[in-house]
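Readers should treat all values here as calculations from the given coordinates under stated rules, not as data from a laboratory. No experiment lies behind these values; they were computed from the predicted model shown. Cβ atoms are built from the backbone, for glycine too; each structure is taken alone.
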Structure I
Amino acid sequence: MPTGRSTDPGCGIHGVHLYPLGGLKKSARWAQAVTEGRFEMRKDGKGFEVDAVLD
């Protein structure tokens, strides 16, 4: 997200809001994995899969 916003001023992303329904610790681990680039875009272009151990 920071890279996208810095390279594309017209980027529509302004922030991220997480709903930690599985718990704050799991949500933090998920967010850290995304920040570290441990994800892959889905082949259909609709979302992504995160490589994170949440338990």
Structure II
Amino acid sequence: MEDLFDMLDFEEELKKFAPSLEVEDAEDAIYARELHDINDILMEVMREKENNNR
């Protein structure tokens, strides 16, 4: 285990560190991409099927 610590340069790793997005920022980034989940897809398929049956 000591070999692992000898291989890591903690100062260099800290320089590379980038904080993660806050929850609200992450939500905004996710919703801005307008991604569809499986529920959205199924609802659209059901609407199309209902419209085709009319």
Structure III
Amino acid sequence: MVTHDPVAASYADRVLLFSDGLPAGQIDKPSQSQVLAALAALGQKETAGAGV
């Protein structure tokens, strides 16, 4: 399944995170809060690199 919904992702056994089409992380047995935190961290990295 591909989703941007942290609630739906929390039902998976494993979540693979991608940024700009590249692997950016993995969470085994994710909770909703873990998925939200990982997405927020990815967003901060993308924002930090936006001025380059």
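Computing P(r) over Cα pairs in 10 Å bins from 0, in percent gives 17, 20, 18, 17, 13, 8, 5, 0 for which of I, II, III?
Attributed to the structure labelled II.
Out of I, II, III, which one gives 1.8 for distance in nm of label points 7 Å out along Cα→Cβ at positions 7 and 31 as computed from the coordinates?
Attributed to the structure labelled III.
From which structure (I, II, III) was helix-only ellipticity at 222 nm (-39500 (n - 2.57) for each DSSP H run of 4 or more, over all residues; to 500) calculated, if the value obtained is -12000?
Source structure: III.
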